[in-house]
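Presented below are the structures under discussion, each in the form of structure tokens.
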Structure P
Amino acid sequence: MRLPVIALAAGLALQAHAQQPVVAEAPLRAHLSLLADDLFEGRGTGQRGGDLTVRYLETQAAVLGLKPLADGSYRQLVKAEGSKLLPGSFARFTTAGGKTLSPATGNDILIGTMGGKEHVNIDAPVVFVGYGAVAPEEKWDDYKGMDLKGKVLVMMVNDPQPTAEEPNRFAGKAYTYYGRWMYKYEEAVRQGAAGVLLIHTTPSASYDWSVPATSFAHERFHLAGSGNPLEGWLQEDTARALFAASGFDLDQLRAAAERRDFRPVDLKLTMHAEVNSKIRQIEQYNVVGIVPGTDARLKAEAVVYSAHWDHLGIDENKQGDNIWNGAIDNASGVAALLAMAQEAVKHPARRSQVFLWPAGEETGFLGSIAYIRNPAWPLDKTTADLNLDSMNFVGTTRDIGVAGAERSSLYDAAAVVAKKMGLKLAPAIPDLSGAYFRADHFSFAKAGVPAFNVGSAVFSGDGYFDFVKDQDKSRARLMAFKQDYHQPSDEYHADWDLAGMVQQAQFTLNLGYEVANAPKMQTWKAGDAFSKVKR
């Protein structure tokens, strides 16, 4: 019997609606509450909690029906090296005239090694290298081809500042990758330096001294086989005193470093340092699961969804609550990806979908960098990476944050998805804190894959999102999270309204389908800094 036309149309409409993947709150909340529980011990790199997390994620990937890697495993090896500074380590500086200055480790200077040796002795000249940047697209080179092998390089954080003649150099007032501490350490390795010290100011770093001080007081990790023999930070007053002792004015050299003709300056100082560290080799794992595509041709291409599983773990030396649970950062993103994957396996897209939970984000993007070096999916066949980190726990919004999407065609795709969901794209604001360079998607961007951190209200840092309910109270609650960021107080609360988190996850999944089903791969905007693969 033939169905009436109206009934048939209604049936088709219901079928089409049923094919739409819908992220559910119940699994998201369940995963979030468990991953942020004390049982997972803060999911620390190199700690038992990290091992438990990997085991949980690979089990869930199998239960959900995600396909494993070619070797049948959901694990991707990340070889890392841990380094913890031991008591008795010190640094002192001697001028050409014989004057000695001994800054206090922890208060005036931070030192450590990423060179893999337990005992490092430095006795080397100190050279000021301005911003320590080599940026061909800006016609900028602070090193000018000088041989700085075996020298200790002192440099400023942030980028060369805009001028009246060049208001948009180095993105104007916004941060670029060249301003980040990670880039500066990487460039020092390429220059063959014996060590590198960054001059800290709160405005230039976008965080106070306690942030690097806390990091250097604990075990730090890096990928095995890379890193500086010595690296660290100088308090601004300490740097000023060191420069003055040798007859140099810090502010004058800073001003000189704002010009393209700046050349490295020998400070007529020798750094004597003894760095004693506990070094250990560890194996961590990314977790990767795949939903194969349906299109005979396009299934060879993929969209990646990512969310790092690690947080800061347990601090055995801390009294009281010593578990950094990382509920928002980033059990939220991990849980959201699991809830998204649950739907994706039911509704394959034309392109394949890769769900990636990287290790070691908090210790310098170790997992995402390792993935880029040995990708589960060819990078030239990866259309985009959509990252989730520190998600919206406050409530639903009328808009969605897409900061960084404007660098590529992902912005246009996001606009299409937002319109379908009845959302606006949150207004663009200058990236004054370098937020684009502070999450795992950036590893993909450096490798030439269009990528951004989707919708993160927390990373925006200023609470500008348009909340549906109680705007002022919601913004205040979001801003208050700054007090919990990277603290033991970042804990799960059962009374959280997760509707905003579900909304963010749904937008990300919808955007993933938009680019997974698009006729063409996503592309960078012409002239964007990441349209060419970075070192």
Structure Q
Amino acid sequence: MSESGRRGPNNNGSRDSGGGQGNRRSGGASKRDAQGRERNRGPQRGFSTNAPSQRTRRADPARLVAFEVLRAVASEDAYANLVLPVRIREHRLDKRDAGFATELSYGALRGQGTYDAILSACVDRPLDQLDPAILDALRIGAHQLLAMRVPAHAALDQTVGLARAVIGAGPSALINAVLRKVAARTLPEWLDLLLDGENDETRIASLRHAHPEWIVRALRQSLVNHGRPASDITDLLEADNAAPVVNLVALPGLGSLDEAFENGAARGELVEGSALSAGGDLGRLESVRNGTTRVQDVGSQLVARAVAGVDLGHGTVAGEKWLDLCAGPGGKAALLAALANENGATLLANEPAPHRAKLVRQALGAVPESAWTVRTGDGRDVGKEQPESFDRVLADVPCSGLGALRRRPESRWRRSPKDIGDLGPLQRELLNSAIDAVKPGGVVAYVTCSPHPAETTAVVGDAIRKREDLELLDAGLAMDAVSLGGSLGAGHDKTAQLWPHVHQTDAMFIAIIRKKP
């Protein structure tokens, strides 16, 4: 790809598409190109190396990848983090273009609500009356114009060229006209215009930080519920919009981070055996290819180590039986299995969906098979089929995923308050199964990647109230015990909640429930 649009404002490699005639100047340097064509450009612009037909019809590979990702997310209900690496490989993007495509894809998806509000002010019809492909192209153009270091003429020209190549000449004219209106203001100017006279703090935060209003309200409530001030909401929303650092974990007793450190990774500051990736293709690392080093958010590492580290009072872990009730796709299961193998315990990893159970087996492949087995079946049945059989149970239940919005940028626009209510019965049934499956004296770790009270403290509170043989252990202390600093400050009312803006992790919740002997 040409340099146009990838660096600062001095790149002049792409012309504005569909612009009018500039004023002709007298004197000065000739404005004719090598073919003798005269371009009526102001002094701030240079000549493009491409002829007009080439400039307006070519789909730049990096922008094409971003467009294909947005199309897959919208039309196939796909996840960007799964589609993007495949598209990058298919189009053979180098490291620089892959980085551009990643920022463009994730940024356009994160900012969708804000960009749609701006686009609505620039289009003469409701956005839902636009062809979805046109709308995705407009979102890609808006992100370049308003949030990336892409010169306006490059963003316009390249987005219109993409549209001509993959949508058609007619729609490209509309896209050109709309994006010229978008380019007339900066993002702060647009926000000031759209919010002029607005007094609703939730509405203001929603538009400024590109979160649906119901999520802003839910996260504010979650902060208070877990012992943090409501005023944290701005920092939390900003953290959701920041590109997350990729975390690595070396499986205990099996993996090493030496190769990652040699390739620029930094040592993790929160938990043993972790690292912060320097970026690039992690698949080129031998330790990642053989599965002994894995990509895993440090929040997930902490909760897995916490349940494995609880003192059950019998002095040794050897001979214990552990259960990962909802194991797919296998990240926490791999870490638990490695810890079990290291300490003489065994792990049963349960996953109801056969294709996800296959992923679990693959994730566990680097751990000696003597330390683990995989069960394919409904986790709600395990407590009945294997009552009081396990010393430690991890119930990382299906949830809304509100704690991982920074890693799944499309999720905020897919979810609705109804999802929270729909998941509640399943979460309770799985927790009850986990409690039935654990031995007297054993522990259940109830975990979600959501801070929402309806998915966290409400579920745990219901379980505790209904049975007299349960007690909450201090999850904050359990998390501190496995952290490097020893003082995460995540505990509140015996549960623990991690936060992106405080701990630079996903917003993982954990409650540790002990079945009384």
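Numerical summary
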| read-out | value |
| --- | --- |
| Given -0.78, -0.96, -1.16 for log10 I(q)/I(0) by the Debye sum over Cα atoms at q = 0.19, 0.24, 0.31 Å⁻¹, for residues 70-117 alone, calculated: source structure among P, Q | P |
| Parent structure of the calculated result -13500, given that helix-only ellipticity at 222 nm (-39500 (n - 2.57) for each DSSP H run of 4 or more, over all residues; to 500) is the read-out and P, Q the choices | Q |
| Entry that produces 15.1 once Kirkwood radius over Cα pairs in Å, for residues 86-205 alone is calculated, selected from P, Q | Q |
| Structure from which 5.3 was derived, distance in nm of label points 7 Å out along Cα→Cβ at positions 94 and 406, options P, Q | P |
| At a computed 4.0 (distance in nm of label points 7 Å out along Cα→Cβ at positions 182 and 366), which of P, Q | Q |
| Of the structures P, Q, the one that 2.2 was derived from, the read-out being distance in nm of label points 7 Å out along Cα→Cβ at positions 238 and 438 | P |
| For 20 (relative contact order in percent (Cα under 8 Å, 6 or more apart), calculated) the corresponding structure among P, Q | P |
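All of the numbers you see were taken from the coordinates with simple rules; none came from a lab. Just so it is clear, the model here is predicted, and its values are computed rather than measured. Cβ atoms are built from the backbone, for glycine too; each structure is taken alone.
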